[in-house]
Structure I
Amino acid sequence: MRPILKAYGAAYTDRVSTATKSRSNLIRTGARAALKLRDAASAPLYWWYAQHLERQVKVHGRLPRHLGLILDGNRRFAKASGLQREIGHSFGADKAHEVMQWCLDLGIPTITLWVLSTDNASRDPEEIAHILKLLEREALNLSKDPRIHGNKVRVRAIGQHSGMPPQVLAALAQLEDRTRHYDGMLLNIAVGYGGREEIVDAVKAHLEREGAAGKSAAEVASDLHPDHLSAQMYTAGVPDPDFIIRTSGEIRLSGFMLWQSVYSEFYFCDVYWPGFRRVDFLRALRDFQDRKRRFGK
């Protein structure tokens with residue numbers, strides 16, 4: 001984790017005061033009500049179209065075994081909506097709950113949500129503190145969420161977490177511990193995550209393991225196979241993502257699952273993450289179903 005993450009840890013609780021949280025909650029509630037009112041007129045048509053798309057997706061039947069989601073555009077959504085930057089992240093957290101439910105409804109077995117990257121550490125410390133506070137709150141909420149326990153969702157936090165505030169680490173550890181033995185959907189929360197960092201960590205882990213077995217560097221290099229590194233990735237033992245969706249209109253991976261995405265199908269959606277609708281999700285899945293995966297052949 002980058003050094004700045006150690007710096008904001010000390011100021012974490014100071015930056016998120018009770019008054020700030022109360023004001024943020026009021027603005028968030030008002031903004032949500034205004035957006036619902038704005039969308040009310042198109043609700044019947046939207047509902048019909050979503051039902052139509054869902055029928056098409058279910059009839060086709062082929063769904064991703066592992067869906068990766070790059071949650072991009074929270075700040076731009078807030079700016080476009082005339083809201084404070086922090087409110088965009090709060091809306092983004094709410095949207096993650098919605099999308100998880102959509103995946104549960106369809107029976108997608110594994111999803112990975114990229115919540116916070118290592119590169120994000122260079123942002124304004126107040127913004128990072130707000131994101132981490134949201135992460136702590138949502139981890140605690142998920143650990144008690146009836147949907148998690150009713151559907152036996154196993155949750156894991158993946159990434160580099162050293163230097164994160166202890167409250168956040170404790171909330172994530174509690175969530176992982178309470179869902180550790182579940183065998184339903186696997187939900188990976190990628191926080192403090194970077195694809196290059198993951199590969200470096202995998203190489204280090206492999207070298208340490210082989211060195212402990214008494215092998216020389218030359219022997220390790222001679223025997224090295226991609227499967228050795230796959231076994232040391234944060235997602236070891238989980239199928240590679242066959243479908244990755246990125247919102248906000250950016251057409252790049254930005255380091256998301258660089259090793260695992262070699263044969264993934266990609267879908268780039270113009271809408272910002274908090275505005276990602278069920279019809280957008282179903283359109284993406286329908287597009288995935290229409291593709292013929294060739295795996296480099």
Structure II
Amino acid sequence: MKISAYVPATSANMGPGFDCMGIALDLWNEIHAELSDVTEVSIEGHGVDSLPRDDSNLVLACMRMLYDRCGQSMPAVRLRMVNRIPIAAGLGSSAAALVGGLLIANAFLDTPFTRAQILRIAVEDEGHPDNVAPAFLGGAMLAYLHEDGVTNVQLPLRDNFTFAAVTPDFPLLTEKARGILPGVVSRADAVFNIAHASFLTAALTTGNIPLLRRALTDRLHQNARKALIPGFDEVVEAADRAGAIGTVLSGAGPTILAFAQGTPEAHRVGDAMARAFEMAGCGSTVHVLPPAAIGAYTHIRTR
């Protein structure tokens with residue numbers, strides 16, 4: 001039996017929705033697994049020279065976590081990873097490995113866990129649902145982890161949004177980007193983000209472009225994190241001049257995500273952002289991506 005998992009990239013926070021909002025993007029990692037006499041890991045694409053191929057590999061570790069919950073020893077597997085999502089870039093590569101590993105292990109175990117249970121396990125392990133929920137369920141997601149599980153709502157997108165995700169040529173570990181955040185925020189900043197996250201929800205579901213343009217502003221994390229990204233302000237200004245609806249830091253960064261109306265506009269915006277990064281002395285990669293309407297799924301082949 002061969003089990004394959006397909007998991008989309010994600011962009012967390014979407015500006016003011018810190019740790020509780022995210023969107024799935026049409027860029028997919030693949031994980032192919034089959035039982036074997038000895039565990040082997042092969043990697044294609046991102047991480048081919050840097051990701052571990054031993055038991056510390058994140059996909060293997062997440063599979064083992066589910067086997068442990070069932071009180072079973074994990075068998076040896078042959079694992080092939082096809083990584084299209086950049087690593088340590090703010091596009092959900094870790095969430096993709098987590099979700100993919102859990103889904104594959106659940107399939108090998110003959111599905112002892114429901115999808116709701118898998119989602120809760122994934123969110124509890126990640127610590128927050130902003131990447132995991134859209135990776136698992138697709139679309140734009142609002143989600144919150146509490147003692148009774150994960151409450152989540154998929155936000156229907158009422159307009160044809162396309163995104164330009166521009167990733168500078170350096171990694172930014174989430175731990176570093178989270179460590180730079182202040183431990184306390186002012187009441188004014190908290191109220192500002194509550195209001196703007198609410199406006200963002202309304203703008204996405206109604207297609208109100210002027211409201212969306214205003215709603216993407218944040219005061220909880222972006223101002224601190226942009227200091228870690230050379231040319232951040234110039235890249236955002238270039239996106240605005242090129243016609244972006246708005247621009248946000250994707251997750252913890254360093255990818256910068258621009259909202260655009262249509263694919264041609266997104267290409268124009270992405271090219272302008274890449275030129276701004278180049279002027280700041282940094283190369284970058286542009287992905288023009290629609291939202292992924294569906295989330296992670298598996299395919300099982302029997303011999």
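Assuming -17500 is helix-only ellipticity at 222 nm (-39500 (n - 2.57) for each DSSP H run of 4 or more, over all residues; to 500) as calculated from a single structure, say which of I, II it is. Working through the options, I get structure I.
If distance in nm of label points 7 Å out along Cα→Cβ at positions 63 and 255 comes out at 2.5 when worked out from the coordinates, which of I, II was used?
Comparing all candidates, it corresponds to II.
Each of the structures I, II was assessed by distance in nm of label points 7 Å out along Cα→Cβ at positions 55 and 79; the largest value belongs to I. Looking at distance in nm of label points 7 Å out along Cα→Cβ at positions 95 and 215 over structures I, II, structure I comes out largest.
Starting from the value 22, 21, 10: which structure in I, II was semi-axes √(5λ) of the Cα gyration tensor in Å, for residues 159-286 alone calculated from? Derived from II, not from the others.
Which one of I, II has P(r) over Cα pairs in 20 Å bins from 0, in percent, as calculated from the coordinates, equal to 35, 56, 10, 0? Source structure for this number: II. If you line up I, II by distance in nm of label points 7 Å out along Cα→Cβ at positions 103 and 199, the top spot, with the largest value, goes to II.
Readers should treat all values here as calculations from the given coordinates under stated rules, not as data from a laboratory. Small disclaimer: the values here were computed from a predicted structure and weren't measured. Cβ atoms are built from the backbone, for glycine too; each structure is taken alone.
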